[in-house]
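Alright, structures below, take your time with them.
Please treat every number below as a calculation from the coordinates, not as lab data. All figures in this text were calculated on a predicted structure; none of them were measured in a lab. Cβ atoms are built from the backbone, for glycine too; each structure is taken alone.
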Structure I
Amino acid sequence: MSGTNGTISTGRFRNALPQLNGGLFLTDGGIETDLIFNQGIPIKAFAAHTLLPDEKGRAALTDYYTGFLSLAAQMNTGFILDAQTWKAHAHWADDLGETIDEIEAANRASIEYIAELRDTRSRHNRQPIVLNASLGPRGDAYAPDYQISVKEAEDYHEQQVNWLATTAVDMLSAVTFTQSEEAIGAIHAAQKAKLPIAVSFTVETNGLLPTGQTLPDAIDQVDRETNGQAVYFMINCAHPEHFPDDFSHSNLKDQNWAKRIKGIRCNASRMSHEELDNCETLDPGNPQELGQQYKNIYAKMPWLNIFGGCCGSDLRHVTEIARSIIPATSN
């Protein structure tokens, strides 16, 4: 592994991500909303890495991930195993009451934790388990309050990226990003660290990024300004009914932006981000309906191969998603 002795690790799949070669991969659901609302586990500032040092919190994380890993084993799919790093970066230091050194240590501890979890599952899961570190945006993903330049984003994300580059992580994902410029900066930082990175945008109920940019334009801009260096794109933290109207077209296979999308992680709720941000109870939506909506999207975009959930979703939702898209004969 890495970190404490100054050595540098290389992720098992860092130079050859298995999901790029086809095959289906599952991910987990909305970890924070599930643990807080369904399991009664408080999470400080919505930052899951704060659970790792606590025995009860760590056990809750293990129970949570084991359910999804068991589902992947049952369905004979690969799995993208996310580290608890979405809020483990400098912007949140004051809210968390953590020093930069403590946040750096949390990044390393998170990768070590999921690597150990992968090792314990090696005899159960026949398909690859990919270690992924989530990079959250600088600021509030639900209520972005300022524009960030490409250079600012590169300089900002470089710190966390460099920490992660010395661990056993396989890849990075820029998750719940709302600005194409920030995605470009994160990709530049990952390129310099020689880490593969995916970009997952979120959209509002009107199908647009909060900046007003369309998803196709955002993907095209990021690819154009990075020479296509994102390994793929995803959409997360939005209900399927909030996806852009472009998804209703019958010729998605002819659209370059659409072919660049490899995965979706949808919210269970139809609520807007503002409504979810102010909601004191969980809206879990309808797992069976969500599974059918995934099936409909998959029928139009059969090149998708990464499926999971986001806010409000849990193992029930991802189970219905898996059953909807994976033929019974394949598992």
Structure II
Amino acid sequence: MTCRPTLLCYRPLGLGDLLVIVPALRALADHFPNHRRILVTPRCWEPLTHLAGGVDEVIDTPRHTISHTPFVPPPVSRPDVVVNFQGRGPDSHLMLKTLEPSRMIAFGSAAAGVEGPCWRPGEHEVAKWCRLLSDSGIPADPRRLRIPVPDRQPPARAVGAVLVHPGAAYGARRWPVKRWIHVVRQARELGREVVVTGSRDEAELAHEIAAAAGLDEGAVLAGRTDDVLDLAAAVAAADVVIAPDSGPAHLATALGRPSVTLFGPSSPQAWGPPRDEPRHRVLWHGTTGDAFTEALDPGLARITADEVLAELETLLTEPVRGE
């Protein structure tokens, strides 16, 4: 039996980080249909890669953080093609070079001795990784963002609900709790079912918001949707998703669900949903900052609960083109 050539992609990051490279992964699948396509990413995202398509196998790796943890080489030697979706190097470039690939697709880095397309600060993440491929001779369409709804029963309370996801990996993206409580209360005043999602680590936050806003325990889905497909099913069932720039906001984009996303310290110009889709509403006060600090970003802090509620009411009352 002839061994298939190996294509290895490296993206040791979070849920939103994975979803923005879906168009690039699909482009690679089209260009290298006979390769064994491996994605190095945290194992928890594996079910989503199968849902989105383009990946044959996932190799688990720790999620890389700003704590400067070293990049861990995957147990693959001499792959035919390596694609670095981590960044512009040099550390990740140098680590991947130790695998001795026949071809490396990456942004250019003089420090790592890697030639490639130039990195453009502020470029949208979806467009950035598609351009990396296009400039390397592999056509890639950034519009191929959508993923199918998972074949999984969503939580009953999520169906037709306003899904609120208040958590974020760093404090910079955590909008004040009192404002979340106000948004949930007012959404209930509009006669809407509201559910609150989050990881197990965010369950306490979700319960605090729910209790203060008058929701019962059944409305708290935090800790009950840790499996990424359970979370995707809940997002797909909801009428509207409200979240900071986080994984659930990117899931709403990928699944075509109306959303209100609160930006800061990141910019929607780099991380936002497609601009031509009115079902996705963005709130941003035009500033960027350190996304990896525990201090609340000043720009995010400027977003008011009334602004969020105005966008929510618009999505709930006006027909959305494309539905």
Structure III
Amino acid sequence: MSAPVAARLEATSLDDTSTIGPTGPTGPRRRRMPAIWRHKALYLMAIPGIAYFLIFKYLPMGGLIIAFQDFSPFLGIFGSPWVGFEHFIRFFTTDTFMMLLSNTVIISLLLLLFAFPMPIILALLLNEVRTRVFQRSIQTVIYLPHFMSWVIVVSLFYVLFTTDGGSINNLIVSLGGEPVAFLTDPDWLRPMYVIQEVWKTAGWGTIVYLAAMTAVDLQLYEAAEIDGAGRWRQTWHITLPAIRPTIIVMFILAIGDFLELGFEHMFLVLNSLNREVGEIFDTYVYTTGIQNGQLSYAAAVGLFKGLVGLLLVVMANRMAKRFGEEGVY
């Protein structure tokens, strides 16, 4: 090798090590800043989401310290006396805990059984529609309930199912039956809750699965059709395996909300006649913390609910990875 060529190779190697070497504090920064500037539009769009989680999710976690105090708004966090796990012991040793746990678990299982697979079923059905105009029309119709507040949804169901002139009860009476107390009968609270949840959320949930189906290679369907596979076989052996990772991720996220059914919906359907089967952790936190002023006790209940949700997410994610899936992290 000639001397000029060797000199050029040595200079090139020195330049490479100077640009990619991790020793200098400016090396990674030189590579990171151009990348951030090149994708500045994406980072700007992410700022509102990051700010939302910082302000409303992470910063309030500091207030969980009052779960271990006998908190008084006049004394503040730093002046309130410590009580340790007193509120947790009180919560776990009351009969209310078993009622809340059973109600929350039963309703969550019903949602996982009926509400979770409904967007998948709707997405599979819409994927089979070949008339584009009809498909878009159906999508628009089933998306609309998502944009309604729970107040409107519960009000619509009240108008339909009330015993005082409700359309459904009027139909039952016209057929010779007796009016059914759908809104006050404890036996009907959970079915009505699940029906409302499915009606409001199922259409919007199909967006995720329809987006996942667009990544399926169309040549797979053509090859299956040549082999004689019908639409059902193609769905079972091609579409479902293709969207399986998406289904697992959505299932893990749903498991994380297993004890967090949401306050607003249940609060609107609760009344004095069905409270025994409808009181959940979210409504109980509101009742004890806001209405009764037991802020520390309510914070302890909320902390317990959050820790259980975190544990369920970790367990579900590990199970997914054990079966060869990616999981959420």
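Some observations on this one:
- Each of structures I, II, III was scored by FRET efficiency 1/(1 + (r/R0)^6) of positions 82 and 258 (r between Cβ atoms, R0 = 30 Å, to 0.05); the highest score is held by I.
- Read-out helix-only ellipticity at 222 nm (-39500 (n - 2.57) for each DSSP H run of 4 or more, over all residues; to 500), computed value -9000, structure in I, II, III: II
- Of structures I, II, III, the largest value of distance in nm of label points 7 Å out along Cα→Cβ at positions 98 and 274 belongs to II.
- Taking mean projected area of the Cα convex hull in nm² as the measure, the highest value among I, II, III is held by III.
- Looking at mean count of other Cβ atoms within 10 Å over residues 170-177 for structures I, II, III, the greatest value goes to I.
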